[in-house]
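So, here come the structures, one by one.
Nothing in this text is a laboratory measurement; each read-out follows from the coordinates by a stated rule. Small disclaimer: the values here were computed from a predicted structure and weren't measured. Cβ atoms are built from the backbone, for glycine too; each structure is taken alone.
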Structure 1
Amino acid sequence: MASASDKYGQFLDNYFAKYPEKPIKTNTFQYALRNSSVLTKELKGECIYVCLQHLLQSDCPDNLAYIIAKKVSNQVIEKLKQEDTASNEYESSAIAELTLQTTYEICQSSFDVLSSEAASLPTPPVYSACGIKNTRRKMEDHHLIITSLNSIFNLTDQPVTQFYGVYDGHGGVTASNYAAKQLHVRYVENDSSDLKTCIQTLDDEFCAKATKEHLHCGSTAVVATVTKSEINIAWVGDSQAVLIKNGKPVELTTPHKPERPDEKLRIEELGGCVVWFGTWRVNGTVAVSRAIGDADHKPYISGEADTVTLPLEGDEEYLCLACDGFWDVFNGTNLINLVTDYMREGGERTGIARHLCIKAKDKGSTDNITVVIVFLK
C-alpha cells in the first residue's frame, strides 16, 4: 500500500500535468454562481469551498486538501486586505479565480511543507458521496464533506470533528450553494455552538442576501458533526439522516412537511395556508415547511432546525445523509439491504453512494439525488 507521502507526490505530478501553467484567466462557472456577490464575512467559506472542489476533482487526498485549503483561504483574504479597498463586496467569479491562482502558487512553492503537515494528521474516516442530476433540468443539490474541521480552521484545542452536509435546493441553486459554502464556517466561528443556532443564523444571512439580490430560492439541510464520542444531527426540510446501528436502521430525522399536523397548525396560526397542488405546499408554492432561504415565504417557512445528539456506543456501522430524491423511494431497511448486497458482491466502500443513487433512479426517482455514507467502524 502506498504511503501518504507517495500519494501526495502522485497527486502533485498529476496536478501539474493537468495544469502545466498558472491560470491567468480561468473558467470559473463550476465554482462561482453567475452574477453573485461575496461579502467579506463570506470570503472564508467561499475560498475553502472553491479550493476543495478544485483539489478533489484532481483526486487530492483529503488531509492534504484541507491543509492546502487552509493556507489558500488565509492568503486570499490577506491579499484582499492589502488591496486596501473600502469594498465589503466582491464578485464571486473574481474570488474563484483568485482562489484557483493562489492554489496553484501554493502547490508550486510550499508543497513539501504542506505535505509534511498533512502526513502528520490522523487517517481520515472512510466515506462515500455522490450527487446526480437525474431527469431534472438542473442540479440543485449540493453536499460538503470535511473529515477534519480542525485541520482547516486550526482548531488545536478541540476534539477532531467531522462535518457532513446535504443541501437540497428548490427554486434555484443559490441557497443550497450558499449553505454548502458557509454553514460549517458559521459552526466554527460560533465556537462550535449548537447547529440549530448556526442554521438559523445562516437562514437570516441568506434571506438578507436574497432580498438584496432578488432571489426566490431555498434549500433543505441535513447536517451531521461526528466526534469520537457522539453524533450531532440538525435538519430543516425533508432531507433525512438514518443511522445503522447493530444491524438495524435508526431514523434520526422527521421531515418538515407542510401536511404534518404540527407544521400545518404553525403555518396557519401565522396567517399562511397549506394547500394541495400536486403535493401539499406552503401557500401553494413550496413543498417543505422549513428551509434555509425562501425569503418571500417567511415566517411560514421557518429556518428553525430540529436537532438530535447520540452518544457513540461502538455498535454503530454507518450513517446515511440523503435528500428526498433517495428517501422518496427507499427507507432505512431498504438501505441496509442495498448496502449489504453491494458489499457482498465485492463493492468498494467508496463507491457505495453512487450505487445507491443509481438504485434510486432505477426505482423511479426523477428528482436530483444526493447520498452521503459515513462509515463509523
Structure 2
Amino acid sequence: MIKTKPNRIAILLDSARRYDRDVLKGIIDFSRQMGHWSTYHLPPDYIHGHDMDKIIENIIKWSPDGVITRTFTGWEQFKALGVPLILSPYKKIIENEISFHSDDREIGRMAADYFMALGFENFAFIGNSDYHWSDERQKAFKKEVKSRGLFYKKAPEFIKKKSWYEIPELLAEWLSVQPKPLALFAACDEFSSLANRAIEISGYHCPSQIALLGCDNDVHICELAEPQISSIGMNAIGAGFEVAKTMHGLIRGEQLGSGNIVTLPEGVVTRKSTDIVAVKDIELQKAVRFIIENAPIKNIRVSDVVKITSLSRRLLEMRFKKELGLSVLHVIKKYRISHFKKLLNDKSIRVKDIYAVMDFSNQESVSRYFKNETGMTPSEYREKFKK
C-alpha cells in the first residue's frame, strides 16, 4: 500500500499572542482529523532575529502546498508560488485574498453594552488606529456610546510617537482629567496591560474610579495583573479550525474564491477590573448585582429582581430606563444570552443540556429570542465555528 505524503503547510503566525496561539490549536484539531500536515512554523524572534527575508526564502525553497500567514513585510512573495494562501492581516484587510479576522464591530458593541449595563456614563478607548481591528473596535464602541448621548473620549495615540515604556505615565496624566467613574476599553489585552499600569501610576482605584476591559482574554496578561483584568474572549480555536478546513478544500481544488473567515467574540470574562456597578442609586446597585450573579444560571423574572429592592416594579423600571436606558427584562436577557453564547462554544455540552443548565423552561421561545439577538438559532450559532 502506497502511503500518501502529508500536505506541506507553512504557518507564519505570532505565537506570542493568545489569539494566534488559539488559531494554531484549531488548525491542529483539524489536521488531526484529516491526517497530520507537515508544517513549517515561524521561529521565535530570538532565533530568526527578525530576518523575514531569509524565512520567506526558505519557505519558497521548501515548496509548500499552502501558506497561512500574517501579513508580514514580504508576504506577497508567496503569491508567486501559485499555492493556496490564507492571510491574517495586521494593519488592513487585503482585498481579493482569503483572510481570517475577528468581528471587530461586534467586539466594540459588546464592550459598550457590557459597560452600559453596569451603569457607566463616561467612556474611553485606548488603541492604535494604524491597525484595522483596533480602529473598527473603536468606531463601534464610540457609536454605541454616543447613540445613548453619553460621554466618550479616545485616548491620544502615544504609541505612534513614544516608546511602549513611556506611555503609562503619559496615559496616567490623560486619565487624571477624564470624568469619573470611567469605563476604559482597550483594543487588546496588551493595551489593557498598559492601561492598568497607567491607572496604578495615576493613583485612581480600579474598578471603582476607572474600570478596565481588554480583548482576547490572554490569561497570562489578565490574571497576572493586579487587579486581574476583564477581557472579551474570542472563539479563535473555532476560527483556526475553519482556516484549516478552508485550506484543505483549496488544496483539493475546491473553488472557494476570496472571502473572509470571521472570528466571533464569545463574551466578556469578568474579573476584578470591572467588578463594580457604576450607579449611585443603592437600590439600582442591588438590582443589577442580583441580575449579574443570578441571570446566567437561574431563570429569574422581573418580579424576582423587584423583591430584593424596596421599590415598586413601576419605580424600579423607571430607574432602570433613566440610568441604564434599558428595561429590567432587557438586562436580564442580556446576561442570560451572553452566558448562553459561552456555553455554546463548549463543544462538550449538548445544546439541549444548556437549556437545563441555565434553567430555561421554554426552549422554543429562547431559541426565537436568541435568533432575534444574534441572527442565528443556538444550533446555527454553534455550527458557525464548530471545533
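Details
- Parent structure of the calculated result 1.33, given that Cα Rg over 2.2 N^0.38 Å, for residues 303-358 alone is the read-out and 1, 2 the choices: 1
- When distance in nm of label points 7 Å out along Cα→Cβ at positions 23 and 135 is calculated for each of structures 1, 2, structure 1 comes out greatest.
- When percent of Cα pairs over 25 Å apart is calculated for each of structures 1, 2, structure 2 comes out greatest.
- Look at distance in nm of label points 7 Å out along Cα→Cβ at positions 87 and 263 for each of 1, 2: the largest one is in 1.
- Given 5.2 for distance in nm of label points 7 Å out along Cα→Cβ at positions 39 and 311, calculated: source structure among 1, 2: 2
- Computed over structures 1, 2, distance in nm of label points 7 Å out along Cα→Cβ at positions 7 and 271 reaches its largest value in 1.
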